[in-house]
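> What follows is a set of structures for review.
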Structure 1
Amino acid sequence: MRSIAEYLAPLASEAMHLRYIAHGTQREYLLPEELLEDAYTAIAKVRSNAPIASTLSEDAKVQVLALAPLLAAEVEGDVLNSCGSAAAVIDHPVWRALRDQACVCLEVLNFDLAAWEADQ
């Protein structure tokens, strides 16, 4: 079972965005939609009080739920479609905000993003 941090790490990692979105290959790539789906999953698990959510501090829950309005802004602004390419989302302000908030979540969860990136 994936942890909340494991759902959010790819969204938080600018290095992963550059490597697998901006410079992805036919064999190794990430779709921005997959990152969004994982963020939605993390939020849903916190909201539903899934067993995995019971291990989180209240601050961690608040930070994960703070992703929801940023995801809504992404959808409302149709950022993925308006950018013209998946690589363009990396520099989009909404995506920077999503990445930054995912980083905040990981910090509160004491998740070592740099170590995770090194394993990827």
Structure 2
Amino acid sequence: MIAKLCGLAVDARAATRTHDPAALARAARWIAGNALGIRGKTVVANDTGEPRLIEAEIADLDSLLAVLASEPALVDPETLPATWRFYLRALGIPLLDRPIDDALAGGASVLAVALA
């Protein structure tokens, strides 16, 4: 499983070589879905197609990955514990790197996390 996660992280680097927020959100969805799939978990897609601010109460990293896998979004790193930011970066999941309004205007949803 570790080899597969490492392979995913390498593939993720190639998928995130853009500054387009919508493309980065789609990459985050793809990476999160694959990270869960490697561990035998599946998620149902819930893509509304419209960029929006998603506020979710999340208890653990698997729940965070499930939300990301269900709908393309960039996670606001300011709402995450440092260890979670490290984990997401290690997987290659892009995080919000601009003001929320700019990401929304660029076609990407934004996920703001409240810890459960």
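Each reported figure results from applying straightforward, stated rules to the coordinates on display, with no laboratory input. Please read all numbers here as calculations on a predicted model, not as lab measurements. Cβ atoms are built from the backbone, for glycine too; each structure is taken alone.
> Assuming 1.00 is FRET efficiency 1/(1 + (r/R0)^6) of positions 55 and 87 (r between Cβ atoms, R0 = 41 Å, to 0.05) as calculated from a single structure, say which of 1, 2 it is.
Details: 1: 0.70; 2: 1.00.
This figure was derived from 2.
> Now for a different question. Supply the structure label, taken from 1, 2, corresponding to distance in nm of label points 7 Å out along Cα→Cβ at positions 31 and 63 with the calculated value 2.9. Can you show the working numbers first?
Working: 1: 2.9; 2: 2.2.
Among 1, 2, the structure yielding 2.9 for distance in nm of label points 7 Å out along Cα→Cβ at positions 31 and 63 is 1.
> If helix-only ellipticity at 222 nm (-39500 (n - 2.57) for each DSSP H run of 4 or more, over all residues; to 500) is calculated from each of 1, 2, which structure is the one that comes out at -15500? Don't skip to the answer; put the middle values down first.
Working: 1: -17500; 2: -15500.
Label of the originating structure: 2.
> Moving to a separate point now. For which of 1, 2 does P(r) over Cα pairs in 5 Å bins from 0, in percent, calculated from the coordinates, equal 2, 13, 25, 27, 21, 10, 2, 0? Please list the in-between numbers first.
Working: 1: 2, 12, 23, 24, 19, 12, 6, 1, 0; 2: 2, 13, 25, 27, 21, 10, 2, 0.
Only one of 1, 2 returns 2, 13, 25, 27, 21, 10, 2, 0 for P(r) over Cα pairs in 5 Å bins from 0, in percent, namely 2.
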